Structure P
C-alpha cells in the first residue's frame, strides 16, 4: 500500500545531504568550509544562530561534546568501517594510534598524535552525524577566533594565560565580553572545560579551524561487512550457542538491565553513600539523597544508587569495585562483549536461568522468578546503535540467533509537544530512510510505566518520526510533522522495523508504503524518553543535561521491559 509522506518540506536539509554525499564520493579530502553555506541554510534546530556574528554556544557545546578533546589539533577526519579499510587506503599503522573518546557520543576513534583523527562508522547515519557536527564546530570556532583577534593583544594574553596555568579572573571576564556571551553561557563553558578553559581559548585564538573529511569506503556492502565482523565477535565470545537459545532482544544501554538483575549497587550501598558524602562535590545531589531517605520526595532510592554506582565506577577510586562488578556479573550468567575491532557497540548476554530472585531490584520481586531456573532463554542486550546501524545489526542477529521472542527498544528522543523526562510510547513510526509508515502493536501502555516514573508523564498511542540525524531538522520541518500528529523524533525505530519487515516477509523492506507489522511473530515494544525539545528555540542537549534526573525515565522504561520479559518467560515455564 503506497503512502504519502507526512512531510513534504525540508528541501534545505535534502540539499545539504546531497551536497556532502556528492563531495564525499571523491577519493580526496573534502574541506568542511565548502559545506558551511548549505549548513547555515538548513536553519537547523540545533544550530539556530549559525549565520549570526555572535557565537551560538548551544551548537558549539553540543558539537564539542561529541568530539574528542584532540579536535583542537585535528585537521583531517578519516571515516572507515574497519581497520582493514584504513590500512588498504594507506593508514597502515592505525593500530598504534591513541584511542580517544567524546563525552557525548559513543564512537570508536583513533588519533595519530598530530593532525589526523580516524572515526569508525557503522552506517550512513554516522556520516549524517559526523559531517554536520564537524561543520557546526568549525563555524562556531571560527566566529570566536575572529572576535578574539579583533581585540588587540588578546590572543597573546590568552596564550600566556594558558601557559601559566594560573587563574586570571580579569582575563576570564574580558574573554567573555569579547565573545559576547552571557554569564549563563560562560558558566556552561566553565563547567565543561573546567581547568582547560584557558587552553581551549588559546587554541581558538591561535588559528582558524580548517577541518577536512575523507570517506574511505561507503558502500552498502562495506557497512554489512563491518556489522558481520562485529556480530561474529559476539558469537565467538559467548560461552553458549545463541542459535539454540530463545532470545529476547533489547536495544538499551549497558548499565540499567544488569543493575536491576544483579543487586550489585544495593550490596555496596554503604560504600557508595560514603563516596557521595566524601568525594562528590555536588551539594544538590547530596541534598537529593537526604530527601529520598527521609521520604520527602517519591524518587527511587535504587535509581539513586545506580547513578552513584555509575559515577563511582568512572572515578579512579572505583577501579577495584569495577573488577568486582565484572566478576559478580560473570557469576550471575552475564557476559559482556565489548567491541574492539569495528564500531563501539557493546553487547550483553544475560542467561535468565541464572537470575537470583533475592538479588533483583525491588520493583521486580513480586514476580514468580523461581520459575526462571528452568529457562533456556537469554536477553541479548545491545548498547543502542546510531540510526541506520540498527537495521544492519538486527538483520545480522535474527539471521543466526535462536527463536526471537521479543524486540524491545529503549532510547532517547526529541519531543515536539511533551517535556524533557517524559516517556513516549509510539504505535506509528514514519521512517525517513525508507519513507515507510510502520504500524505496530506496541507491547507497552502508559499504565506499564506510570507507577515507576516520578518526574515525568507517560504518553502512549504516540506517533514517532525516525530522522536522519540530530542536526538534520529545522523548525518548519518539525512543525509540519507536529501538525500531522507526530510528537516523537528519534533515530533508530524505523531501521529496526525495516529489519522486522524482512524477518516476516520474503523480500527486502519496501519504500513509500504503509506497512502493517501487527502480525509479527514476536512482540515489539518501543519506549522513548524525551531528552530534547527542538521546537523550544535555542534549547537543546548542548544547553541541558538530564543528569541524575535522566535515571527516572531510563529506569522506569527498564522496569517495564524487564517485567514484560520476566512475565512472559515465567508464564511460559508455568504452562510447561
Structure Q
C-alpha cells in the first residue's frame, strides 16, 4: 500500500485472540476513505514509540509512552497550559475554602464518554461528578495496584476525600493544606474513567480504554501498531468555534531501533520524532544545537525547556556501610566533584547544546519560583575542586580510593566524560554500565553509592523536586537518603504556606541548602527537542513534554 496518509490494514488480536470486529469496521471504513477520492483531506499524524506501550489505563500512566497515549483518550479536571498555569478542563471552575482544605469543582455538563459496549445500546453516557469520585478512589484502591497511588497518600482525607455533591459538583477534602494538589490533579493518573467499562473489562481495561478525550482507540496490535480516530463528539472547540481535534487519526508504530525510526522519519513515514539519538545527532545538529544547512527547509527543529534535571546522585545515608567506607561521606569531596565538571563543555560536545548547563540549583528554570535566578550552584573551577580535596585530606588525590559511577548504556559516553574530568583533579572514577532496571533497583535499595539519575516533574511546582530531599520520604523519591533537619523544617513550612511569594522563597532556600550539602551533582536542565515534518502545523513542545495533538494540523 502506497501513500503517506494510508494505514496498514491488519488483523488485531484481543485478549481472547478474536477479531475486534467493531474496531475493525471503523478501521476498514477509514482505510477505504484513505484510498478514495477524499484521501488528500484526511489528516493522519504518525509517531513512533520505541519503548512500547504497556497499558492504556491511566491508573498506570507512570512513563512517557503511557502518558502520551492516555492523553489522547482521556481528560482530567484541570490541565497545564503552555505557560505552566492550571487551567480548566472537565472542571469549568473551582473554589477553595479559607482554610485551604476543601476544593469544590464545578463541572462541565453535556460531555459524553466514548461509545462502549458496557453502556446501554453501546452509546457513551454523560460524564458526572460520580465518575470523578470513582476514578480517584480507584487510584487509592489497593486492588487496582495503581503506580499512582502515592499522589494522594497523606494528602487527601481518605474518609471523605472525594465526594459528588451532585451530578455537576465534586468536592475534594485534604488532610492539611497542600498547594501543589492542583498540579497533581492535572496528571494523567487523574484521568476520568467510567465505572461500567472498568467493571466490564477488569484487568483488560488496559486494552479497552474509554474516556472523554479527543481521540478513541480503534485498534491496537501490541508491538506492531496502534490506531486512534477522532472523537466525533468531542466537547472542546477552538477560538473560532471549530470542533477539536483537527486530526482525523493518529497512528503509533513500535520500531524499537532508533536508526529505523530515524529512517522512517526521513522517508516521511513519521510526522515527528522525539529527541535525537546520539548516533545521528551530529548529522543533524551543529555543536550549538542548530540544524545543519543541508536540513534547513526539509524539517522543523523545535526546542523548549523541559522540566527534567539530569544529575549524578551520591548516597549519603549515615548508617550505610557503603557510605561509611567511601570518601563521598565528606561534604568537601562531594563539593569537589561538583566543581570538577565542565558542564558547558559537556553540553556542547556531548549533547550538541541540547539542554542548559546546571550551574544553579537542582530545580530547573521555567517554574514560577525561578530558582535558577538566585540559587548559587557550581561553575567549573578545577582549582577550587583541588583545594577542597586538600582540605579533606586528599591533596592531589593522594590516598583517595576509586569511586564507582553506575550508569546506563545511553549515558555511558557522558559517564566517561565525567570520569576523565574528575580524574584531572585527582578523583579516580570507575564507570560501570548496567541495565536500567538494575540501576533503579539498586538506588531504591540504597545499594548505589554514585549513580546517574534524572528527575522529571510530575507537576509544575518546585515542591516536586524538593520532595526528593525530605528525610521522611523513602526512595523513590529520596534516592540519596538525604537528611537535614533545617531542610525538613522549611519543607514542612512550605506545604502550609498559602502566599505564593513566601512559598517560592522557601523553595529557593531549600534548594540552596541541598546544593551546599551536595548529595547530588546537577549536570543539565533538559530540553524537549522535536524533529517535525514541514507539513505539520500547530504542534509545539511544552515544559512537561506531553504529546499535545488537539490543535495539530497536517497541511
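Just a few scattered comments:
- Source structure (of P, Q) for helix-only ellipticity at 222 nm (-39500 (n - 2.57) for each DSSP H run of 4 or more, over all residues; to 500), computed value -7500: Q
- Distance in nm of label points 7 Å out along Cα→Cβ at positions 63 and 303 - highest-scoring structure of P, Q: P
- If semi-axes √(5λ) of the Cα gyration tensor in Å, for residues 95-246 alone is computed and equals 42, 17, 14, the structure in P, Q: P
- Parent structure of the calculated result 25.1, given that mean count of other Cβ atoms within 10 Å over residues 127-134 is the read-out and P, Q the choices: P
- Comparison across structures P, Q (criterion: Cα Rg over 2.2 N^0.38 Å, for residues 351-494 alone) gives the highest value for P.
- Identity of the structure behind 3.1 (criterion: distance in nm of label points 7 Å out along Cα→Cβ at positions 503 and 527, calculated), options P, Q: Q
Every number in this text was worked out from the coordinates using simple rules, so none of it is lab data. Here the structure is a predicted model, which is why all the values come from computation and not from measurement. Cβ atoms are built from the backbone, for glycine too; each structure is taken alone.
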